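Take a look at the structures listed below.
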Structure 1
Amino acid sequence: MNTDVEFHIRQNYPWNKLPANVKQSVGNSQREYEKHVQLYSIRNQLRFRNNLVRHVRKDERKYYEELLKYSRDHLMLYPYHLSDIMVKGLRITPFSYYISIMEDIMNVEKSYDSLPNFTAADCLRLLGIGRNQYIDLMNQCRSSKKFFRRKTARDLLPSKPVEISVEPWWVAQTGYITEDDIRVSLCRAVVGGSDRIHHRG
């Protein structure tokens with residue numbers, strides 16, 4: 001992409017306010033400019049609101065879904081700056097995002113080194129999977145393919161994040177929590193107790 005085009009997208013220039021030389025660089029095509037706007041916004045994980053992309057795309061949810069898919073396909077860092085939308089709107093937590101990345105690279109048998117450094121560091125922090133753990137998982141995955149009772153990559157990956165200590169300055173917010181989320185994360189005794197309280201209440 002042309003640096004002039006990128007500059008004008010970054011500055012939120014709509015098509016009708018673009019200089020003639022920038023219009024020429026996209027072939028005098030508004031549609032082509034809009035494609036560049038969309039691609040630039042997704043690549044840079046820009047927020048839908050307050051950016052030029054909101055005039056190009058009408059469906060905010062689809063935009064964020066495409067942004068997530070692009071980020072996942074390119075093994076990018078989880079978009080923490082969009083976590084209010086990712087967690088509450090799309091129900092994609094950093095843990096589920098990195099699990100899906102790990103599953104993808106295990107299924108195509110990519111090496112651990114294919115992960116960018118920051119993505120690998122985040123995977124280690126949240127999943128507890130570093131280089132050695134990844135090699136062990138890949139060996140288990142390959143050996144299970146030789147037998148009839150085959151385990152998928154998803155079966156071998158952790159079901160919950162690594163325990164972390166919560167710092168006092170952190171701000172914790174809940175996402176959209178369903179009953180299934182609660183049932184998975186709590187033991188049966190607690191669920192049974194909460195069900196009894198809920199039905200009496």
Structure 2
Amino acid sequence: GRGELWAGSIVGDWGSLDYIDCMAAADYLERLPYVDKKRLGVTGGSYGGYMTNWIVGHTDRFRAAVTQRSVVNLESFAGSSDIGFLDRVEFGGHPWENPDGYRRMSPLTYAKKVKTPLLILHNESDLRCSIEQAEELYATLKLMKKRVEFVRFPEEPHGLSRHGRPDRRLARLDWILKWFDRYLK
């Protein structure tokens with residue numbers, strides 16, 4: 001989906017129509033004659049990272065995933081992000097006003113269902129999606145003995161991929177390529 005109407009349809013319901021949309025895109029790709037549906041990967045950053053986390057907690061159709069500067073626990077995100085108003089607008093109030101909604105929309109809630117190997121890339125100076133989001137996901141998946149790796153980029157903000165230090169931008173791309181090379185061949 002796209003546009004304001006679609007964006008408004010997921011307010012208070014992250015992981016619903018947006019997930020259906022992503023799966024429809026994957027369905028389309030799988031029908032293409034040159035796509036090997038047994039070797040699909042998924043990646044995204046920021047909200048796309050949220051969706052990557054959500055996807056691997058709800059399906060095992062992807063052989064590998066890379067989540068970048070993402071959100072995993074909406075309750076802790078509400079108290080640590082530089083988007084101070086988002087919780088009230090997007091999640092139906094503050095965490096104490098809608099705890100069930102926060103848990104339902106948090107990818108961390110579904111961590112035990114993750115079967116897809118996951119690479120977590122996160123920036124230590126990210127004020128939008130704090131590094132604690134990645135740490136929560138990594139610690140949880142490691143404790144559950146899931147296939148997960150975590151790469152931290154020092155000093156980098158939310159926008160590493162666009163305006164980070166050149167050597168770190170290259171390192172980020174290298175990690176992504178190596179991860180997909182390992183699991184998608």
Structure 3
Amino acid sequence: MIPTLAEIKINLNNALQYMRFNSAQIPTTPVTAKLFWQSFFAAVLCLPGTIYVSAAQPLDTAPTIDLFALLLIDSLFYIISWVAYPVMMHLLLVLHKKEKQFGIFIIHYNWLQVWQSVIFVLLLVILQSHILPDALGSLVSLICLLYILATQAYMTKITLETGWFSATAFVFFNIVLAQAILALNQDMMYL
């Protein structure tokens with residue numbers, strides 16, 4: 001299910017409101033299976049940024065596998081990263097008796113990933129162009145990372161109707177899961 005351009009625009013605008021810490025501007029919409037599955041189209045929109053960020057990061061040592069296998073493994077782990085977090089979040093939300101908010105959480109989480117990807121790409125372009133001194137570039141990177149984590153926690157707090165502590169815990173769970181997937185992906189490059 002591919003969303004229309006108008007639906008993409010509406011969803012990206014809603015996600016942008018989270019980036020502005022302004023959930024009052026987001027209309028409440030009933031969660032449907034169509035909206036849920038359409039939100040995974042955000043993975044398609046994030047793909048160019050992910051490819052750029054991955055290609056721009058130098059590796060310590062050259063991979064021991066050929067280029068086709070490398071692309072296949074990276075593609076597989078990209079899909080895994082988009083599926084693993086929703087599956088694990090569903091389990092956690094069932095444990096916390098918040099499974100009713102799962103659909104709206106994933107819809108907003110997926111579309112928020114597009115804006116976060118844009119920030120990472122812009123940050124990488126700025127850092128690679130050496131416009132900023134190294135110390136200032138590191139500070140800007142830290143500020144961007146904290147901002148992204150704060151917006152994700154804010155979105156989690158609003159959609160799951162929970163407090164800041166729980167929202168922050170869910171964000172840290174996302175970080176741990178993402179790092180585990182990344183470590184496994186990098187281990188596969190040196191088989």
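Read the figures in this text as sums done on the coordinates, not as results from a lab. Everything numeric here is computed off the predicted structure, so don't read it as measured data.
So relative contact order in percent (Cα under 8 Å, 6 or more apart), computed for just one structure, reads 14; which one of 1, 2, 3 is that?
1
State the single structure among 1, 2, 3 that was used to calculate helix-only ellipticity at 222 nm (-39500 (n - 2.57) for each DSSP H run of 4 or more, over all residues; to 500), giving -13500.
2
Among the shown structures 1, 2, 3, from which was the value -0.55, -0.88, -1.36 of log10 I(q)/I(0) by the Debye sum over Cα atoms at q = 0.11, 0.14, 0.18 Å⁻¹ calculated?
Here the read-out was taken from 3.
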